[in-house]
1. Hey, semi-axes √(5λ) of the Cα gyration tensor in Å derived from one of P, Q, R reads 57, 23, 22; which structure?
2. Computing helix-only ellipticity at 222 nm (-39500 (n - 2.57) for each DSSP H run of 4 or more, over all residues; to 500) gives -14500 for which of P, Q, R?
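Please treat every number below as a calculation from the coordinates, not as lab data. This structure is a prediction, so every number in the text was calculated from the model and none was measured.
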Structure P
Amino acid sequence: MCGAAAGMAAVFRAPLTGIVFALEMPYKDDLAHEALLPSLIASVVSYSTLAALIGPEPLFGFVGSISFAPMDLAWTAVLGLACGIIAMPFTITFRRFRGFMVNLAIPNVAKLAAGGLLTGICGLAFVTACPGGLIPIGPNYEAVRLVLTRPHSSHQLAWFAVLKLAATLFSLGCGGVSAMFVPLFLTGGALGSAFAQSIVHTPSLDLYAAVGMASFIAAGYKAPLTAVVFVAETTGGHSFIIPSLIGAACANAISGESSASRDQRLHEVARFSGMMGVSVREVMRREVVSVQASASLQDFARSVSAHHFHAIFPVYDSDSAVGTVAVWILSRTPPERWDRVSVGEVCDRTSARVPGSCDLLEALRLLLQQDSQQMLLVGPPSGALEGIVTKTDILRSLQGGTAAVSHHRREDAE
C-alpha cells in the first residue's frame, strides 16, 4: 500500500491522492486505517522528490470557469448516476472477460496478439469515423488535455468513451498489465462533456468533465474519495470538489459492489478470508450440555435452562443426537402443558449436521442461510456428537485470530 501511494503521488503529481488511494483501495466498503501514517510518509517523500526534479505543476491543466450554479449540483447527481450505471456493466464484463482469457487454453502470445489486434481496430474505427486529434488508445495523457480544452461534438465524445472502454477491455483483458485510472478518467471526462453539451446545454464543460471523471473512477474502483481528490489535484480544478463529491457518491452507490480490481474486497469478507483452511473441529465446543428427548418441558425448564446460560441445546434420543431445542420454545407452549409435552415433540430435527473436517467458512454460510439456525451439530450423520459450533464460536475464533486456532490445534494433538 505504501508503494501504491508513492507511485500515485509521483506518476500523477498528486500526493494527497496517493494517501487516500492507499486507504481506500484494499476494501470496497471501508478504509485501511493502519495504512495512514506509512502511506502518508511514502506519498509525501515520493512527491517531494519528483517536485524537486521536474516541478510541482499539475499533470493536467484546467481552463475555463471556476464557479457553478445551484442547479448544477442536481445535474451532477444525474451525471453521477449515469456514470455509475455505465461503469457497472463494464467492470463486470471486464472481470469476466479477463477470467475467461486467463483460463483459455491457448498460448499467451496468441492472447496478447488478439488483444493487440482488437485494440488497434478500436483506434482505427474511431479515427476513421471521427477524424481529429483524439484517439482512444495509448497512454492518452494528451487526450485528457484535448477533452478538457478543445471543443468536440457530443457524438464524437460518446464514441470516444465507448471505444476507449472497448480498447481497455481488449488490451488489459487479454493479458496486458496496467492500471485503469487514465482510461476511466478519460471515459468519464468525455461522457461529462457530452452530457453538458447535449442535455444540460451549458458552457461549463469543464465542470461536468471533472464530475464525469470523478464519477467514473469512483464507480470503477469503488474509491469515491480517491476519485475526487485525484481530479482536483491532477487538473487543478479545486473549485469543483463539491460537485465532484456529489457525482462520485451517486456513482459509487448505484454501481453496487462491482470493482475493476480483483484484489479489492469487502472488509468483513477480508476478515473472514483469514480463516480459510480452518476446520470446524478446531473451533467447536466439545463440552456440550444436552437434554434427552424423553424429558418433559417442565424438567427442561427446571434443570437445564435454569442452570446453564445457553439459548439452545442439543437433543439426544438415547445415545444419538436428533436435533436441537431452544429456550424460547417454552414461551410457545402454555405452562400448564409443560409436564405433558416432551422435548422430543417440540425440538427442531432439521438442524444441520456437519463433519468435523468441514471448512469454517462453509459452516458460517450454513448458519447464516436460515435466521433461525443458531447451532450446527458436529459429527457423523447419526450417532453421538463430536461437539457443536455456533456463530459465537466462529466470531470468537476471529477475534482470537491464529492464537485461538493454535490453542484448539494443541488440544487436538493432546
Structure Q
Amino acid sequence: MPSIVPPTGRRPSLAAAAVAAAATVTSVGLLCVTPAAATSRPAAPTSLAVRGSTGHYLTWAERTAGVGFVVQQARNSGFSSGVVTYRLRGPGRTFTPYRVSRGGTYFFRVRAVAGTLGSGWSNRVSYTVANGSSAIRVVSYNSMSASADGQKHPGGTAAPFSLRRSGQLSLVMNSGADVIGFQEAGSCLHAIQGQPCYRQIDSLTGGLGSRYRLADTQTTEKRSRYAANYILYGANVAPVGSGGTWYIGDTSSEGLNATYQLFRVVSTGARFLFITTHLGTGTSYAGDQSRARQTQRILDNATSYAGARGVTSIVYVGDFNTYVGEWHVSDLSGNRMRNAHVPDGIEVAQARVRSQFDSINALFRTARKGHGSIDHIYASGGVGVRTWGELLNVSSGKFVGTIPSDHNPVWAALTLPY
C-alpha cells in the first residue's frame, strides 16, 4: 500500500547516501528537536539509571517536554578523564553508549537541551562493560509495490517495476547491508502454472545473485507468502531457525503484518531478532491510534519471542507511516517504541549523512527536503546506533534516471552486545 505524501512541514530528516559520490556527513549537533527561540532553561533530567545485562543502556526521566539531551561519558566520577559527549535529538529517554570497551568502567550523566540552553546535570551512574560488541549494518526499503505501476503521485507517475528494479538493486548492492527489510515487495509478477507466483521479492533476490539470501519467513498461513514484508541477509550473519509473520491489524481482513527472523553474527555469535513491517495509512488521530495498536502488537510479539530464546537485541525496521512533528496528529507509534526503551535510530545516531532529504520522495524529480522520515530503524536498549542514513542517487539535487521507488531506503550502523 503506497504511503501518503506529507505536506510541507518543519522537521528535517536524517539521511545517508552510500551510493552517491558527494555524500556529506553531519554530526548530531547541540540543537536537538527544540524550539529555536527557547527562552527558559529546561529542568535537569532525573532518575538516570543503568539497565540491561548482556548490553548496558541508560534511561532517565525528563521534566521538560520537547527537549533534546546530552549524555556525557567519562572514565572517572569527576568527569575529567576520557570524556565523550553524545548529543541526542528528543524526545527519547533511552541511550546505549557504544564508545566503550570490554572491562572498562565508565561514568555517565545527562542534561536536557532547549535551543541553546542546557539544564543542570542529572545524577551520575556507572557500570563496568562485561560484553564485547559486534558491528552490523541494516537497511529498510519500501520497494513500492508493482501493483502501483502507472499510478499518479504528487511528483510524477510510477514507472513499471521492470524499469525501477535496476535502481533498487544498485542501491542495495552498494549499501553494505548485512540485513535488509523490504516492504511492499509481494506483488505477483508472473503466474506459473502449478507453482507459486514469481513475486517482486523473488525478482530482487535473483538480481542480487549470491550476495543475499531470502529468509524463510513463510508460516503455515498461505497468505504469509505474499505478506509484502521480506528479509534478505548477507554472509556476515546466519539465520537461527526459520522466521515467520505476525498479523498485527485491528481485523484479520487488514492483512497488516510484521515479518521476523532471528540471526547470529557469524564472527562473534551475537544474536539479534530482526523485524520488518509496514503500518497502516491514514492521517487522522484515529489512524494514529490504529498504528499505536499495531506497534504494540509488534512489541508484545517481539519481546515474547526474543525472551523465550534468551535474546535481548531486537531491531525493528519499516515504513511506520508516522514521525514526530508533522503530518499526523500525534506520533503515538513512536511513543510506544520510546516508552518500551526502543529508541529511534534517527534520534540517537551520532552521525548522519545527507540529512536534508526526505525518506519519502513522492517521485519528485528534485529530491524533497525538510519533511523527515516515515521509514524508521528502531533498536532496543543495549544496541548502539552509530550512524543513521539514507540512500539515494542524486546529482545537483535531482534524481538520476528512473526513480526506483516513492521511498528512499534508510540504513543504520549498529553495535550489538555479545
Structure R
Amino acid sequence: MSRSFAEGSELLDRLADLAVSAKQVERVTRRIGGARVAERDAQVAAYQALPLAEKFATPTGVAPPDLAVVMADGGRLQILERTPAADPPPPAEDSATPAAAADEGWEEEKVSPGHWREDKMGLLLTMESAVSATDPCPHIPAPFVDAARIPELVRELSRQVKQAEDDTAAAEPAPAEAPPATTYASPRVAQRQALASRRTWAAFAPILAAAAWALGFQGAARKAFVGDGSANHWRLQRRFFGSFVPILDFIHALSYVYAAATAGRPRAAGWACYRQWIAWVWQGQVGQVLVALEARQAEVGLPEGDEPPTSPRQVVARALTYLRNQQGKMQYDAYRRQGLPLTSSLMESLVKQVNRRVKGTEKFWSEEGAEALLQLRADQLSDGQPLEAFWQRRQEAATGQRRYRPAA
C-alpha cells in the first residue's frame, strides 16, 4: 500500500479529528477516482462518436476563448501489480484528420525491469495577451544570456541535452557586455484544466482532445500547441490540433544551442558563440544558426560510431539534427507578434505538481489505483472546481433532488 494513504489518514486525524484508517482512505480514493475516470471515458467516447466536422467545431452553448493553448508531457511513477490487471479497452480508431492515416503509430513506453512507468499529462490553458503589428520584444531578455543562470538551466535538462565532456564554458561562462534592457510579457493564464492518466499515448490523445473540444478550443481566434520536441507531442498536434500553431519550447531550443555552441571551445569563445546563436533564435533567424552549425560540424568532423554521446562531435551533430527537425516551430518573433506563449514552463510546473503526489521511492500504485489518483490530482490542480461539480452531480443522482445553494 502506498505511504500516501497512510499520510492521508494521519492528516485527517490531525486536521479534522477524523479517525479514518489508511485502508479506508485508499478505498474511498479508488472509488471516487474511479467514478471520475468513468465520467471522463464516457465523455471521450461521446467525442469520438461525433462526425468529423463537429470535432473541429464549437459545442453548442460554449463560448470559445480568444487564445487557447494546449501542452502535453510525461512524468514517472511506480507501478506494482500484485494481481494481473485487466487491460483498458483499446481506444476507438480516430479519423480526426487525414494526416492520421499517414502516422506510423505512437512511440509507446518500452516496459523495462523495475517498477518505474510513464504517466501522461496535458494542460489546457485559456490565456490573455495582446496582438502586435511589430515584435514587442526584438532583443533577447537578459535572463537568457545570464552567464551564471544559463549553465545551471541547461544542466537541469541534461536528460534531453548531453553536454560536451570537455565543455569548460558550462562551469564558468565568460562575462560579456550586457544586452539592451528589455522585458518580455508572456501571455497571462486566465484558466487552466489539467489532465493526467496512465493510459498509452494512443489512448491519452483523445482524452486531451475531448477535453479541449468541450472547452471550445477548436473555435478560438488564436490557438497554439507548445511542445518540447517529442515525436509524440507533434503527432498529437497533427492528429487532433492541426489548426493550432505548433511551437517548440524555447528553453529546449536554448539547451541544444548552448550545448553545441560551447562544445569543444574555450570558455570565452563558447559563451560568445552562444550569445550570438541564441539571439538569432530569439529573432526567428534559425537558418543562420543552422549555417553556423554546419560550419562548426565541418570543423570538428562527423561523429564516429564508438564516440561517447558527450563528445563535441556528437553534441554538434545532435543539435544540428534537432534544430533542422524543429525549424518550422521556431518562428519566435512571429509568435510574439501574435501574443502566443514561447515556453512550456507551465507544463513543466504541472508535471512537478503531479509528481509531488504520486512519485516517490516509497510510493507504489496498482494500474487501477494510479489511474484513479491521477484523475483526482488533475482535478485538484484544475480551475473551475471540477470536483465540486462532480459532488453536485453525484448528490443529485443519488437523491433525485438538487442541492440547495444559498444566494450569493
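1. P
2. R
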